[in-house]
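Several structures are given next for inspection.
A short reminder: the numbers here are calculations on the coordinates, not readings from a lab. Please read these numbers as outputs of a predicted model, since none were measured by experiment. Cβ atoms are built from the backbone, for glycine too; each structure is taken alone.
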Structure I
Amino acid sequence: MQDPKYKLYGADISYFTGKVRAYLRWKNIAFEEVPADARAFKEIILPRVGFPVIPVVIAPDDACLQDSTEIIDMLESRIGGPSVYPATPRQRLAALLLEVYGDEWLVIPAMHYRWHHNREWAIRAFGALSAPDASPEQQREIGARRAEPFANAAVLLGAEPHMHASIESSYESLLAELSAHFEHHPFLFGDRPSIGDFGLFGPLYAHQYRDPASGEHMRRTAPRVAQWVERMQQPVPLAGDFLPRDDLPATLLPVLRRMFSEQLPVLAESARLVREWMQAHPGENLPRTLGMHAFSLGGREGKRIVRPYSLWMLQRARDCYLSLDEGGRREADALLRACGGDRFIDFDDPPRLARAGLSVKPA
């Protein structure tokens, strides 16, 4: 354990704080969590990062880390030891794909359930975080102001009223698929959490387990998923191994198939739009969103914002796939075809991207 400690600025209600907190605990990294109240934003986050976002990690050497994926990658390189990245090709690729799915797609049901089933609770939680010493009435007022952009984002991400039934049906099917998997394995790839586990944990803990209506639903309908959330929230540090021989449980194939059928078409259309935008704006940083486009879920069609950042996340999985040697590529292709990932094999990548704050830029 390191001394002095890392500082994690975040919140229990935050999607990505949960991901980073669970990683710090499993990695056995000494840290102090500082609630991201109004003072923390004013005195630490805005001066150091430049925009209001959590989680933020301040390292003992005063380095400022932001973005859950880059925080984890930086700490993996700094700390060493057992890794959350499987070393074998099929497990590593699947873990990266499931991180993309958790980070960039499960945000739809997470935001839907929070703002359409837990709205009043969430408003008060935002107020209590921002102004912990204020009266309940003041917290309610502050929370309503702070929560408004997040509540609006639920619709922008695709949770329009006519899509609610499809979002809930997809989420409940995912819970059933994960329940079948966790009946046999404590984590996605064996006895050790992977980067895929941490990606899924963000939405499934902060929004779906902690928010009261969603949490009751998970514990009642998918108790094995709730138990996995609890293992991830309080992991045994540095414990466990991935399955030997690059084994991939058959129970994960339905989850990957869901990711490819629901999310990959959106990523492919996003890549086309990003490519066109970059051709028209050479060398420029991309905006956080590029308008709206259509998506399908459960036989219904909705609209959602185009988020170039999602392609930076997918690029990590593509890099893993494209770096494989002939034998590894053959094994990966067999896996991808078995779960409907043929489009990933021949994915039409946009120009290479680098992260730039909350969006991306040409690499």
Structure II
Amino acid sequence: MEVAVDTLRIELKTPASDKRPIFITGNFCEWLPDLEEYQMTEETPGHYFFQFPADLQLPEPLEYKYTRGGWDQVELDNYGQPQSNRVVDPNEDIVIDYITRWQKDKTTKENFAPIVEVLSETFEIPQLNKKRRVHVLLPHNYYEHPERTYPVLYMTDAQNLFGDGSPYGNWAIDKSLTKLAPEGKADVIIVAIDHAGEDRVQEFSPYDNPRLGKGLGLKFLRFVTDTLKPSVDKQYRTKPDRLNTGMGGSSVGGLLSIYAALMFPNVFGRLMIFSPSLWISQRIYFDAIHFFEPFETRIYLYAGGKEGANMIPNINKLQETLHSQGFGYSRVKINTSIDPKGQHNEKRWSKEFPEALKWLYFES
């Protein structure tokens, strides 16, 4: 029996890292796997749809599958086994499917690029009464291993971290993760939080400054610890303990990460601190002096000699302050990287990122 259908829309969500086209095939097209007229449209990264034409006579029930262009590139179930035929009533309005794994043909090289997802375009920040876009970068094979859990690194300034970057440059962490993945050094979930544009410095700074105004950094960190982290831990397969939770950033984002280490040691055990804006307030040293009996912690400090006359002296002062207040304990490790020619920009931080990630999460 065949029925006329004019409203059936098939939607598919699948990891966006695989760039091969997607086709829908089934008993409506003799199961041919790569017909151009049945290629799905990519609406947003990882989100596809196909609208059956109103004049097409569809069998009832409708049976179908997805391919990447051939039966050697067909969809698989969550365990990597062949997916059985999908069955739907053609009179449905919208059907939404999910695929985590695909068969690869012998000529397709494994894609080691991280899976980039948008956790939310408008994530609520109740502590600041604001909303913000939050991205999540998952290991390239995250959906292929449903039994695995992963450490997490929260990072500021998402606009400058991956993809096309921003006018200021790009850390290109997605490219670094792609290179690290074959070595097994990219198995970290990175949560990248957009900055607030003109309010960026004020939002990230934990201290008031006569020129910059009131610092909102403590409220921002409470957003990360009390609101964002519980949401990420619930939605993704994380290792939620402090030894597997990190915070990272550069410039005022680096200052914020230091503050996270000092004020939330029960949450963060891995800190990636690049070119911190220590000039904003001398109180950072006072707070460091009062940081006694530290937990087991790893801190990666970076500074460049071309970042102003005070950058390296400030980093040295911070390191000395930390060491003098208990950071000499064997359970706390600090790796300080100084580049005499290093400048204050995304290009230089991009170079430092893979070294910091490896030391923080993968080296003993």
Structure III
Amino acid sequence: MTAPIDCDLHPVVPGIKALMPYLDDHWRDTVVRRGIEDLTTISYPSRNPLSFRQDWRDGSGRTGMDVKTLTAQALDPLGTQLAILSPLYGVQAQFSEDLGAAMTRALNDWIAKEWLDRDSRLRASIVVPMQNVAMCVEEIERLAPDRRFVQVLLLAGSETTLGRRANWPIYEAAQRHGLPIGIHAGSMFRHPVTAVGWPTTYTEDYINQAGAFQTQLGSLLTEGVFAKFPELTVVLMESGVTWLPAYFWRLTKFWKGLRSEIPWVSDPPTSIIRERVRLTLQPFDGPPDAASVMRLIEHLGSDEMILFSTDYPHWQYDGADPMPEGLDPGLAAKIMEENPLKTYVRLKERETTR
């Protein structure tokens, strides 16, 4: 059996005290002086059943707060060979650009010291302070020499659409360092997740994240990001999968009639997205029967788009195996290993530099 490469796991920050050693004196004093007790997590209420599998929770009601727990619950049972950590902590939600940048640096340094240094199977995303593009680039430049960081992490719920030209320095830096852009479900909480205001239930918020991904994908395409940065790969993380085939059809249909508006999109959007965009497996929102799953893959038109993930410690699938049932063994192997290795070039470097 293929040893999988898990492209989306979430180490849980125990609390702001865990980051204090990684803040400089000024920001440690700021946390104490302002009485900052914690930062909000990104769109995952800790008591929600989807947030943590029930039998994994510890006395705090959470899990995944240290390497030993994560490896025992997520890596060892599946024989995972490599895993990419993407911490979801409210550093991007701060309105102060300077505080957000300081907290982001601390979070990344905490990941490097407390996680990457302790298990050679672990890799990580570079979390960037999305409040300020220049600060994002600075953080990419700071961490890119550490080859254990394998992508740049953005949130689907951003302050402006991600394709806007003001954001292009982020993509230039990522492409130059060979780093994919990972766009993850979550929010800076600047705008509602829906186009008509704030929802009143978590159910609405959760299912409407797919709409945010559609918006960001359309923005990246129509604003010309894929044309300007031809070597850049974008990974949609925790977006679901089933919305994409219909989106393909709709986007390509209207591109045919409106292509004069965006002359830099010279190829059909479907072909560009199939070549340049990837999606993590979980939460897999496909039908439960094998025939329907294979039909979905056919509608995607590519067996290279899906990357294996567990979305640990979020609990999106029943049982002990996150792979959909009935997949062709060859396709399953591609999803578990071949596709991740093609997407994240740095994963091939088993001896990494820091």
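Listed values, structure above:
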| item | result |
| --- | --- |
| Comparison of I, II, III - label where mean count of other Cβ atoms within 10 Å over residues 18-25 is highest | I |
| Which of I, II, III yields -17000 [helix-only ellipticity at 222 nm (-39500 (n - 2.57) for each DSSP H run of 4 or more, over all residues; to 500), calculated] | I |
| Origin of the derived value -0.39, -0.46, -1.49, -1.63 (log10 I(q)/I(0) by the Debye sum over Cα atoms at q = 0.11, 0.12, 0.23, 0.26 Å⁻¹, for residues 34-121 alone; candidates I, II, III) | II |
